[in-house]
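Where a number appears in this text, it was derived from the coordinates with a stated rule and is not lab data. Since the structure is predicted, the reported quantities are computational estimates derived from the model, not experimental observations. Cβ atoms are built from the backbone, for glycine too; each structure is taken alone.
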Structure I
Amino acid sequence: MEDAMTKGLPLRERKKLRTRQTLIDTSLELFGERGFGGVTLDELCDAVDVSKRTFFRYFASKEDVAMAPTQDLWLAFLEDLETREPQGGTVLEMLEESLLAAVDRMAAVDGWAHRARLSRQLADRTPSMDAHGLHFCHRTTRTAQDILHRRLNLGTSDDLRPRLALDMLVSAFHHALDCWMSQAWPASPKAPAGNALAGHVRNACAALPGSLTMTVHLRAD
C-alpha cells in the first residue's frame with residue numbers, strides 16, 4: 001500500500017524504501033525484545049535477510065537505524081525549511097511552521113508514530129542512542145542555521161538570534177515529545193497518534209515568548 005513516502009515513486013525507489021523500512025521495523029522489534037546491546041548487526045541483517053553491505057547503504061550504525069523515525073522527522077523539517085517562503089513573521093514562527101509541516105508529513109506515513117514512540121522508549125534506556133541523538137541534533141541545527149543565512153536576509157553570520165531561535169525550537173520539541181510519550185498509547189500501531197504530537201508542538205512553541213518575559217518573585221510564607 002502506498003503512503004506519503006512512497007506515493008508516485010518509481011518501483012525501484014519504492015523497493016529501496018521498503019527495505020529501509022523493514023530494517024527499521026525489525027531493529028525496533030529486536031531491540032525492544034532483547035535490548036539494544038543484545039542484538040548484533042549480523043543478527044539484525046540475518047533477520048531481514050540482507051548483507052551488512054546493504055545495511056550500510058541505508059544506515060551508518062545500529063544507533064542510526066534505531067533513531068531513524070525521529071531523524072526522518074528532522075530531515076523533513078530541513079527539506080521544508082529549504083523551500084518555505086517567509087510570510088513576514090519572526091524567524092521562530094517560520095521555524096515552527098516548518099517543524100509542524102514535518103510532523104504532519106511524518107504522521108501521514110503508515111505506522112510512523114508507533115515507530116517513533118518505540119524509538120524514544122529505547123533511547124531512554126540506551127546511553128549510546130542519546131549520545132548519537134545529541135550529535136544528530138547538533139548537525140541538524142547547524143544545517144538549519146546555514147539554510148536560514150543562505151536564503152534569508154538575516155544580517156551577519158555571527159548574529160546569535162537565528163541560532164538561539166533554533167535552540168528554542170528544539171527545546172520546545174523535546175518538551176512536546178515528552179508530553180506525547182506520557183500519553184496512553186493507541187490500541188493500534190496504525191492509529192494517527194502523530195496528530196497529537198503536532199498539538200503538543202504548538203502548545204510548547206506558544207509558551208516560548210512568555211518564557212522570555214516571565215518575571216520571578218519569592219514565594220510568600
Structure II
Amino acid sequence: MARGPGVVAGELVLRRAGAHFEIISNGVFLMDTRDGTSERELVRASLAALPAGRTGVRVLIGGLGVGFSARAALEDRRVAHVRVIEVEPEVIAWHSGPLGAVAGHLTADPRCELTRADLLRWLATVGDTARFDVICLDIDNGPGWTVNDGNAQLYRPATLRRLRRLLTDGGVVAFWSAMRAPDFAALLAAQFAEVRTIEVPARRGEPDVIYLARP
C-alpha cells in the first residue's frame with residue numbers, strides 16, 4: 001500500500017488487491033485496474049468521431065488515474081501527442097513505480113506529457129494558441145457525484161465554453177461519468193451542436209456513461 005502524504009485532496013492511497021491496484025481518496029473508492037473498458041472507450045469513441053483523414057492528432061486528457069485513457073490514445077497511430085493533466089503528484093509518481101506496467105510505461109513514451117496541475121486552473125491560464133483535436137475529461141465521478149466539490153465547476157457553462165475554444169475544427173470533447181446525468185446532457189446540448197451519449201456496461205450497478213460533444 002502506498003500513501004500520498006500532502007496530496008492535494010487529502011489522503012490518497014494506492015492499495016494492492018491481489019493482482020490489481022485500487023486508488024482510494026479519503027476513504028472513497030475512485031478506480032482500480034480490474035477493467036478500464038469505459039475509460040478506454042472515452043478516448044476511442046472520441047478519436048473515432050474525428051473527421052476522416054485527420055493525422056497529427058493532439059489529445060488532452062484530464063485525469064491520469066491508472067493510465068488506461070492515456071494508453072488508449074497512444075495506441076492510435078494518428079495520435080502525435082498526448083498531454084495529461086493530473087493534480088495529484090503521487091499519482092504521477094506511481095506511474096514511475098507500481099503503476100508503470102499497468103499502462104505500458106507512459107513516462108517512457110516521448111509522445112506522452114504528464115503535467116502536474118489542477119485542470120480547472122490550467123484551463124483558465126493556458127493560452128488561446130493551445131489547440132486539441134480531442135479533449136477527454138475524467139477527473140471525478142461525473143457531474144452527479146463529485147468526490148472533490150471543487151470539480152463541480154468542470155460541468156458548468158463557463159468551463160464548457162473554455163473547452164470549446166480549445167478544440168480544433170471538427171474536434172471532440174468527452175466527459176466520463178459513473179452514472180447518467182440527464183441535466184448535464186441538456187447543458188451540453190445548449191453549448192454544442194452535436195451531443196452523443198454512450199453507455200458502457202459496468203461490473204455492477206448502472207452503466208458508466210460517456211458524453212461526447214462537438215461544436
Structure III
Amino acid sequence: MLEHFLSAFVTLFVVIDPFGCAPIFAGLTGGASAQHRRSMAVRSTAIASVILLIFALLGEPLLKVLGISLDAFRIAGGVMLALIALEMVFEKRTQRRSERASKVAREPGPVEDIAVFPMAMPMIAGPGSIASAMLLMGRSHGLIEHALVLAALGAVLALMLLSLLAAGALMRRVGESVEGVITRLLGVLLAALAVQFILDGLRGAFHL
C-alpha cells in the first residue's frame with residue numbers, strides 16, 4: 001500500500017509541481033495585500049481540487065461513454081507526460097508558464113481573476129495533471145488503492161496550498177538556480193514514469 005501511495009504521490013507531485021507554481025503566483029500577486037493573496041491561494045487550490053477530483057472519479061466512465069479503452073488512454077497519457085518531462089528537462093515548461101503569467105498580468109482586469117485563470121486552470125489542474133489523476137485511478141484496483149490515490153492527490157494539493165501561501169518567502173530562500181536543478185531532476189523522474197504508463201498500456205492492449 002505504501003508503494004502504491006508513493007507512486008501516485010510522486011507522479012502527481014512532479015506533474016502538478018507545487019514549488020514550480022509558487023514563483024508564478026508570487027509574481028502575479030505582488031501588488032496585492034497579504035489577505036488578498038491568501039484568499040487567492042485558497043480559491044485557486046480549491047477550484048483545481050474540485051476539477052481534479054471530478055476527473056479522477058468520473059474519468060473512466062467518461063472514457064467508456066466515448067468508446068476509448070483504458071489502455072489507449074494509458075498510452076496517450078504516457079506520451080503526454082513524456083512531452084511534459086522533456087519540457088521540464090529543457091526548462092521549456094517554466095518558460096511557457098512565465099510567459100502565460102506575464103500576459104495575464106499585462107491584461108487589464110481585477111487581480112482576483114488569477115484564482116481561476118491561470119492558477120486553477122491550467123497551471124494546477126492542467127491537461128497533464130488531469131490525465132495523471134485519471135491514469136492513476138484507472139490502474140488502481142479496489143477501494144483501498146483508489147483511496148490511496150485520492151490521498152496522494154490531497155497531499156500534493158495541500159503542498160500546493162502551502163507553497164502558494166509561502167510563495168514570496170519560498171522564492172527568496174530557494175532561488176532560481178536551485179529551482180532549475182530540481183525541475184530538471186523531476187523531469188527525468190517523470191520521463192521514467194511516462195515510459196512505465198506506455199508499457200502498461202501496450203501490455204494491456206496486446207495482452208503481453
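Annotations
- Structures compared: I, II, III; top value of FRET efficiency 1/(1 + (r/R0)^6) of positions 34 and 162 (r between Cβ atoms, R0 = 35 Å, to 0.05), i.e. the largest, recorded for III.
- Read-out relative contact order in percent (Cα under 8 Å, 6 or more apart), computed value 49, structure in I, II, III: III
- Given -23500 for helix-only ellipticity at 222 nm (-39500 (n - 2.57) for each DSSP H run of 4 or more, over all residues; to 500), calculated: source structure among I, II, III: I
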